[in-house]
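Listed below are the structures to be examined.
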Structure I
Amino acid sequence: MQVGLKIWRFNSRSGERELQEFEIDAPEEATLLDCLDIVKDRHDGSLAYRKSCRMMICGSCGMRMDGAAVLACKVRMYDVAQEGRVPVISAMGNLPIVKDLVVDMDPFWDKFRSVDPYLQPGYQEPPDGREHLIRQERMNVIHKEALCINCGLCVSECNSMESDPRFVGPQALAKAMRFVGDPRDGQKLARLEKLNGEHGIWQCTRCYFCNERCPKGVDPRDAIAKLGAESIKEGIDRDMGAKHAKWFVTSAKTTGWLRETELVPKTQGVVAAIKQTKFALDLAVKGKVPPPFPPHVAKDVREARRLYDLTVRESSDRRGYDGIVQGEHALARLAHGHSGEETLEQIYDRPDAFHRPYLPDDAA
């Protein structure tokens, strides 16, 4: 098939950028990485990019295609070629470009190391040299976070890092959750205290681009939400982001909507609210601030209160990250078509179902 590519070239010595177009012949099963190999082998040997496993395992070949971060080895080019599109290939965002599609990963690894990405044991060694075992149900809490291959695609798309490079970032925070949620780790509270710093979990803007672009389903934004929920559960709520989250819940529970006129004093304090009085008056003159008294109560506020009861009071054993993990499991079952009424046999008997896995008779 005929494949067209537009590739942003970059020379770090001169600082010049140039968009070059290539037309190549490629087999129909070719990926974007295969096409880049053809360009390098047959057209321009100076093209620079990273690769290794070619099987979506190593995470080396991260780059952008039409502005969206992808693993080059994962993107099939057949449909693109059939549409006649000529995609624009560029280096990942939020990291310095070394040459062409190669970025400097040192800032990435610095943030990775900042969250202490290793187990700090908090358990007693079993006697007689036996192995310390953990039930699978307890390890399922960090199943998604453990899938991270450190490719950096989430970092490339992070709006918070673009506005403030000091933000720890989605990859490092997902890795932090990997150990905060590990039942074997003995530094959970110390980790949460550290992650609640100025450039930590509450600086995330919740744009969800990291979830959208993650090639392995780690969903870094969900990991950040787990860290925030667990922080509040453990009483680590000094950050304005945590105070905002708590007030949001209180406001929605009592009136069914967010009372924004009370948001600043509840999250930033009375002094900060006084400093913003002139701004508030300007908003009030233009009808942008509703009167604080009497507070407006939503028509169906009992639904909000019932939701609060379901998620907080009746699920007291599912506070913190446990509640989010419970939701993840429920959504995963729905995504696989499990309505809660079908048996396992009925699910595998559906025409669009995956093949039933083989299990020995004694393990069924």
Structure II
Amino acid sequence: MARRATKPASDDLDVRKATILEAVVSEHIDTNQPVGSSSVASSADIGVSPATVRSEMVSLEREGYLAQPHTSAGRIPTDKGYRYFVDHLENGVLGVAQQHQISDFFANVRGEVEDVLEQTSTLLSQMTSYTSVVVAATHAHASILSAQLVNIDAHHQLLVTVFSDGSVVKHSLTPSFDVDYETCAETSRQLNALLIGTTLETAVQVPSRQDHVAQLVRDAVAALHAQQPTADGEKVFIGGSSHVADSFDGVETVRKVLSILEQELLVVSLVQDMLSRGLSVAIGTENGFEPLSTCAVIVAPVTIDGLPAGAVGLLGPTRMKYQEAMAAAGAVSRHLARHFGGDEEHANH
């Protein structure tokens, strides 16, 4: 049942129309079928006859909130109807099982940044049955707080770099010569002297002398700068592309959506454009990409210490379950920020 609309603003729909519209949207999301006036009259808490509901639905169609796909059929929401519905949604709350699923995931997930983000995209897709998108900044503007070389064994060292955006990046080094603890410690000291306060965009002067410490310093700096952003400046992780075929009607629509997802630059552009416009949900043509005109995209920014560190999102049909999807994306973005920001204790708040 649709919730009763609150008192409308002067440029808003009146309470009865708002309640009818929300009932139509809710039922269409559940059934993927046109919604008739009798169904709305029996489900929506408005206390009027089907004839009155039918009259109001005609008015909502005239105002662009509903459309009638066939002469004798019921109505379906337009992008404008979905937009009204989303703008008037109350904040959703995840179920206890989903809250535990997220908490358990972040309590146990391990690996380098890319591994965590890829697994996060899978988690979000599994939770919602929509295609997930995780966009991560590549630390281009974050300064280096520390760089430590950990001696795993004589021919395997792990470079651990901490950035000011809260991220920790690891690289494996495999030199051709034996490395002992003292060499590793001296390399760490020189790396910190060279790198602290710089960014991946900073040109640093590596030592040219021919000794093991200098070679390790050069290898470490080369490994770090190999992560320098490409033209898009972001990394994209897509989860649950297989859900596209289940979510959309028509082979051509599925093909177009998958084609967009394969183009990382377009995905990043879409997410960045939404965030710059202050949008958490883009519906249909609001996406700005014609192939996504039947899609809705939900985006939740990831912020660490007040700095943008990426975003998580969901892509589905315009009839997606917005309240649940928005709650899931928001919860995952908060946990992701706390995971990399080192503040996981309060991740449920």
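Here, each number is a calculation from the coordinates, and none is a lab measurement. Since we're looking at a predicted model, the values are computed, not measured. Cβ atoms are built from the backbone, for glycine too; each structure is taken alone.
Laid out as a table, the results:
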| quantity | calculated |
| --- | --- |
| Which of I, II yields 2, 9, 17, 21, 19, 12, 8, 5, 3, 2, 1, 0, 0 [P(r) over Cα pairs in 5 Å bins from 0, in percent, for residues 86-237 alone, calculated] | I |
| With Cα Rg over 2.2 N^0.38 Å derived as 1.25, matching label from I, II | II |
| Origin of the derived value 17 (relative contact order in percent (Cα under 8 Å, 6 or more apart); candidates I, II) | II |
| Origin of the derived value -14000 (helix-only ellipticity at 222 nm (-39500 (n - 2.57) for each DSSP H run of 4 or more, over all residues; to 500); candidates I, II) | II |
| Test item: mean count of other Cβ atoms within 10 Å over residues 22-29 calculated as 14.1, pick one of I, II | I |
